[in-house]
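These notes open a run of structures that come right after.
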Structure 1
């Protein structure tokens, strides 16, 4: 069997393993260990220059690839860096809290999903934040790790997670990281470019009756989003649900006038289960495609042996 087929079935196994048992425990989670390591690297390298940030980003990506290679198993590496089950669990939990009227607790838990200021969000604002995060992080936590694992095996999966983690750590446009975090943020943009569009395609397949609206929203709205990838995923989710996402939000004292995504009413807590279901189904479709790629490779190998 060819290497791509073997990698595809291993990636599918890793995603299924995450669905069955969830992430590794926090005290031994490789992503947490990597984050602590990169904090020390940042202390050694930080300067308000892009060059220093580029060295930081390159060293982290290389460390990730080496760690993935040491793991020796694409399935295990995919399981270790994927987190779709936990993402959907947290999104569902916050949606339930907002739906029951416990907005204070929902706001308290929301920072585990989003970086925006949640202190003044009403039920609709909480629901929009959850759905937007669910769309964006379905790329970060499921589709992108699977894509890079299929392309480059365990080193690809681990290097991707390293890049994504560094972006979360230093990829902000503030006084400290505006220059130092530039390379990590751009590297994350490149790593997520194809996976974000795969996710949008999967959503269009799942909601074939709204495929035209999904494509239109991605083309019309996503380009105005500050992220070249989050906007694609969020616009696709908004159009699939017939809801409007995006709009102004705050990060601390800074207000960002984000574009509106999709058409329709603003979402409410009752819409969160629909978004969770779409994200869940998108992962299952990805697993199915990976499995079919393995079957195709196996059949091709058998046909070649017969001839």
Structure 2
């Protein structure tokens, strides 16, 4: 592989705007545009200009700088909405797995029980949690470490009950618990598998589907947390969502944010989060109308609001 020396120079916001004008971009408010590029790195912002370009060197006729800024603001607020909802779901995921498994096993240290897990998947997580818990300075962690130990696992005697350790877990840690836990110990008759029943509380058909959803939630949560472009990025398709949507409405692509928004709508209804996803989206689209001509890139069908799924 051959390399080329990077020689592109630093450019000031006014200089960047001149380059954009030469490509056909209208800049109707230069002071506002300069201010935008002063506080938003152009390398971050330029990806919101791309949907308005005919070619890499020319903008579509009539495109104004403010159109891309609307797209940027739309994505920014969309991330805030998603992050807030994911946070509420995450709290419920922590609580319900602990309540279901603790009640079934009568063991507050159940996450240390090798009989309940694929040990290949869980041992790395346990070691990671041990490291985090050992270093933790929160009042509840220092209190526990100064007084208690457990006899559940010889390698993790200093670890606390799940309800406590879950408070220092990341979303990825929670996902690892859901993916590593074995279903067989939770088979009960006639009510079925307790972990599948838990998944149904979140709107999924079974634990496998829920884990598919949680994997996607983790991916999008990470994008939101790092302020990454979210509105038209590519995502994995969550299990069971396509079947919930009106089959007569043509979907542009299933690997965009629309399917995730449908997933959130389903979870919100199942968990009674009192959040109307359709109204929230409609209001956001009305606030930033530049998104209207680009909704297909986010996976939205042209007549998405008519789907009874959103009722």
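All of the numbers you see were taken from the coordinates with simple rules; none came from a lab. As the structure is a prediction and not an experimental result, all values here were calculated from the model. Cβ atoms are built from the backbone, for glycine too; each structure is taken alone.
Tell me which structure, out of 1, 2, gives 0.96 once Rg/Rh (Cα atoms, Kirkwood Rh), for residues 205-268 alone is calculated. Computing Rg/Rh (Cα atoms, Kirkwood Rh), for residues 205-268 alone on every structure in 1, 2 gives 0.96 only for 2.
Calculating relative contact order in percent (Cα under 8 Å, 6 or more apart) for structures 1, 2 picks out 1 as the one with the greatest value.
For which of the structures 1, 2 does the calculation of helix-only ellipticity at 222 nm (-39500 (n - 2.57) for each DSSP H run of 4 or more, over all residues; to 500) return -16000? This value belongs to structure 2.
When volume of the Cα convex hull per residue in Å³ is calculated for each of the structures 1, 2, the largest result comes from 2.
Comparing FRET efficiency 1/(1 + (r/R0)^6) of positions 77 and 109 (r between Cβ atoms, R0 = 41 Å, to 0.05) across 1, 2, which is largest?
1
Taking distance in nm of label points 7 Å out along Cα→Cβ at positions 37 and 149 as the measure, the highest value among 1, 2 is held by 2.
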